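These are the structures in question, set out in turn.
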Structure I
Amino acid sequence: MFAAVVDGNRFETADNMKSSVHGFYKELFTETESWRPKVDGLSLPSWPNAAKEVLEVQFNEAEMTKALGPDGMTMAFLQANWDTI
């Protein structure tokens, strides 16, 4: 028999547990603050298709190894020095 206790609530079935988890995250990600600005009906500028296409170009391995990581080191540097790290 399946049973779990979470925060003092006992769940006898997997369906009860799923329902509880779903309810938890639904409440967590549902905003009730009235102070947030509304964007419904707001006219926002959009990029022309040519500009969007530039953002969607494929990158190659050479570009990826040249890109700096969050620590300022390139992937090529890390690969070359992996044994010493």
Structure II
Amino acid sequence: MTNMPALHIRNVPVEVIETLRRRAELQGRSLNAEALRVLAESAEREQRETPITKRLEAIARRVNLPPDAPKPEELIRQDRDSR
């Protein structure tokens, strides 16, 4: 089994716990599994909402493009202008 990091959350309002507990019960999950699902969905949504230029810059850093490579926004602008 992989050693997964743990997250301990303090001072959670009772209403939040009860809402999560009801949702977990409806879905047949544990409270922990439901809280994890909600957190994962939030993280995924935030990633999807990251502007395309930021995602392209991150990809460019990973593929190690040369410094003189065109910037993502330049490529997008050229593509739009070509239409």
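Bear in mind that the values in this text are calculations on the coordinates, not laboratory data. Since the structure is predicted, the reported quantities are computational estimates derived from the model, not experimental observations.
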At a computed -21000 (helix-only ellipticity at 222 nm (-39500 (n - 2.57) for each DSSP H run of 4 or more, over all residues; to 500)), which of I, II: II
Ranking I, II by mean projected area of the Cα convex hull in nm², the structure that comes out highest: I
